[in-house]
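Rule-based calculations on the coordinates, nothing more; no lab input. Being a predicted model, the structure only gives us computed values, none of them experimental. Cβ atoms are built from the backbone, for glycine too; each structure is taken alone.
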Structure I
Amino acid sequence: MPRAIRIHETGGPEVMRLEDVEVASPAAGEVQVQHTAIGVNFIDVYDRNGLYPQKTMPGGLGREAAGVVSALGKKVRGFRLGDRVAYVADSPGSYGELRNVPAARLVKIPAGVGDAQAAVLMLKGITACYLLRHTYRVRRGDFVLVHAAAGGVGTLLAQWGRALGAVVIGVVGSEDKAKLAKKNGCRHVLIRGRQPIAETVKKLSKGAGAHVVYDGVGKDTFFESLDSLRRRGMMVSYGNASGPVAPFSTAELVKRGSLFLTRPTLYDYTATRADLESVMREVFGALKKKWIAVRIGRTYGLADAAQAHRDLEARKTTGASVILPA
């Protein structure tokens, strides 16, 4: 019987249990995927702790994975048994050995791309793509501020931003992470607590400020990010690693120079099959051009998924973390 991580209540990593589960045959339009690599993301923490409530309990965790097609439901076209595939789902459940996935959400893994790479590129790669190319279209010479620049999304943002000709300024939490961020494309790296972020960004940009800030941290960095922007700059708040941003007056945007603010989500940028295919062409294209490289910092077994969450929340990880179920 396949195994999967289940939670029977929301809470800390201790609520995660590895259990035997029944996985039905795939329904019409679904594909059954035998997982080979599973991405670990902060959204998994939100699903676990209740920030993003699950509809039913017990619930699953995990949004992205790669694997091999092991069964096909009726009316599925374009996939065969044994195909290497990857996906990012709009509901949790990838922390397991086997999962049924709508065929419309699957993509084939190109030759030369490893399973762990593909798993990471689904949520993190798509996120980097839509942030840099669609939410705000980064251009050569733009000053770009990236929080958590040594993390899974942060390293991809830095690499891809550099390839686009931007001046990438990364914010990290330690000297070791600063070295990694520098290696991954940040022209300048700021270590939190050692220098004033907004003031330093303004100095580096000759007093103007950043064109865009990519902030996946949330509550702890929100106003600091606003202060780092130039007049009519774009604030992109795409995550809540430190907690959700508290309500605030829109006058805060006015007094800092008519700022733009958006809170995007991956699922609105991949809402249709055409959207998903278009973004994945960009992501795999960036990988092929060597604009980006997947940095996997830590791997875990399925039984160690709770430790993966502890490490992620303690900010002990760099690059991407991956669960290998076999």
Structure II
Amino acid sequence: MKFKHAFALGTTAAVLLLTAACGGGDSLEEDSGSTDSGSTDKGSLVLGGQDFTEMQIMASMYEQVLSNAGYDVTTKLVTTRDVYAGQLSKGKVDVVPDYLAGMTDYLNTVANGDDAETVSTNDPDATLAALKPLAADAGISMLEPSQATDQNAFIVTQDFADENNLTTLSDMAALGDPIKLAAPADCEGRSDCEAGLTNVYGFTIDDIVPLDFGSAQLKDAVTNGEVDLGETGTTDGSLDQQGLVILEDDKGIQPAQNLIPAVNSDFLKDNPDIEDVLNELSQTLTTDDLATMNAQVDLERQKPEDVAQQYLQDNGLL
């Protein structure tokens, strides 16, 4: 399952070793050296988040724009949200890049229990409205969400889409053919996976082939015709190269996963200028931008901090 969904309720026992972005070994439980920003006029700031490609890039962009604004930034990335979210509430972490529905669903279960009814939807505005009071109660302030969104998505080969004039999941469901689906093992019964495809779109799924989310094996299975449909993410930058295309989720079974800055409320009150700094970045980002940067790191083997810096410079943010 993709991190932004699966990490919400992930176990914490195996994730107490924390890693700093782009190397190092800082822990959220202890002090560490800070990034040389060239200016410490506004004091220190601890930046948290998750340790996978997209979040490494996002954390590096946050680090660079905040350093440029005069903060002495220490970046600490971890494996799951349940590690850094508690630290964010306590003020041991000051800022994190996050996902709209992911944070909403996480804080909802923290406040109301694991069986709480899901309050995130495909509508970013409605999801943000549900998130803000949950975040406020946790001592967290949510800034403006970006139009860039990393939602789960379903792929077919470009050839298959062209041959059948497919652009949406509804188009494919209308073909009426039973399908094989490649997706993580927990797909069955999920409203954003098997249950949504069958109950909302009307697919008949003969078989779910258990393959890791967005993995090379999953994409190969789609490309080779072993399955008809596979699950990846909207910011997967490798699809064009592999002759694959995302079918639009036109009936909205995926919750809104817009990128959004989360800030400790007390820290924001003392440092209100960071709102403008981070909102300017959020307003610039698009889903295509994320996909391009992910590909630069994952396929071209560029460093996340170099990709982040180039993007910021190209968009006048540094």
For Cα Rg over 2.2 N^0.38 Å, for residues 47-86 alone, which structure out of I, II has the highest calculated value? I
Compute relative contact order in percent (Cα under 8 Å, 6 or more apart) for each of I, II and report the one that scores greatest. II
Supply the structure label, taken from I, II, corresponding to distance in nm of label points 7 Å out along Cα→Cβ at positions 103 and 239 with the calculated value 2.5. II
Given a computed value of -7000 for helix-only ellipticity at 222 nm (-39500 (n - 2.57) for each DSSP H run of 4 or more, over all residues; to 500), which structure among I, II does it belong to? I
